[in-house]
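Read-outs: derived from the displayed coordinates by stated rules, not from any lab. For clarity, every value in this text was computed on a predicted model and none was experimentally measured. Cβ atoms are built from the backbone, for glycine too; each structure is taken alone.
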Structure I
Amino acid sequence: MPKPSAVLILVFHALADPTRLAVVERLSAGPAATSELARPFKMALPSFLQHLDVLQKSGLVRSTKHGRVRTYELAPTAMKVAEDWMARQRAVWETRLDQLDSFLNDLKEKQG
């Protein structure tokens, strides 16, 4: 698997597309065959398969093939990389906002 920053970029790229985001949301309910995943979308199957390829290359989904049926499921590792990054960003911004709040309160007390 690529280093975490590369995975993060691939994950956000994959999730930036509404079709791929909808597929990930659908797969959160459980594995599904290609035909089931493609059914709600009004596009040619080869175009839809490109979306699945992007999701698979990002590490968000994995597939298995049984006979002629390919089934996709979520792969949590890549999502965890994104979740961890967002948690770190949130912590940074909460710290910064707490510092700003403290500064503004001190300023208000000095002016009061």
Structure II
Amino acid sequence: MSYDKKYRERAVEYRLEGHTLAETSKVFKVGTTTLKKWVKQHKATGDLSKKPLKRSPKKICPEKLTEYLRSHPDAYQSEIAEAFECSQSAVSQAMKKHKITRKKRQSDTESKIQ
């Protein structure tokens, strides 16, 4: 759950006025662990703004993935993951996102035999 910056500031001020952690938790209906983090952040930086999320860039370029799959049609996802230096689930997600399937399709003659 996300709390407003002013709400966090009021809770930290209340705690720093000398109230116990349990009292502050009860009054502001916030967990004690969260309050400890807020107080620690306030003492370290003096600010209670949220930290921006750090996301790593996507590792798999769709053009490179399709090119790799054309040149290695029988490669396992684990082999593809090694080639792109990422996890197997990242390969699976990239293939799903770009609608790349690996199922072998039966030709018309094979389907008539069965």
Structure III
Amino acid sequence: MSVQAYKRVRTVSEAPRSAEYRLLGQVTGALIAAEEAGLSGPALMDALHWNREIWATFGAACADGANGLPPPVRAGIVSLSLWVDRHSSAVVAGREGVRDLIDINRMVMDGLAAG
């Protein structure tokens, strides 16, 4: 079986919670690697953009009225997605560090793992 075929099968059979956990783990690893390499500001753009995309997707999914999560949870995720966007801009501008983004991702991953 080719790698592409495996990826297609995994995409079809992977539960949404598992996919969310995996994606957050991957992007958090990229943020940690960038932090450990001493990158800051614009040098973090690739990892920050990836993280923003994931959070924008979470926010959009939770803004959809058809989403099955309880309204307070959905509202919290939408708020977090907006915060991630603002904080990422502050990181690029050099006003903030990447650690808070890593911590938020880890907390959400803990919640996904517990559920």
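Please compute distance in nm of label points 7 Å out along Cα→Cβ at positions 42 and 66 for structures I, II, III and give me the label with the greatest value.
Evaluating distance in nm of label points 7 Å out along Cα→Cβ at positions 42 and 66 on every structure, the highest lands on II.
With helix-only ellipticity at 222 nm (-39500 (n - 2.57) for each DSSP H run of 4 or more, over all residues; to 500) derived from the coordinates and found to be -22500, which of I, II, III does the value describe?
I
Which of the displayed structures (I, II, III) returns the greatest value of mean projected area of the Cα convex hull in nm² on calculation?
II
Of the structures labelled I, II, III, which one yields 28 when relative contact order in percent (Cα under 8 Å, 6 or more apart) is computed from its coordinates?
That value comes from structure I.
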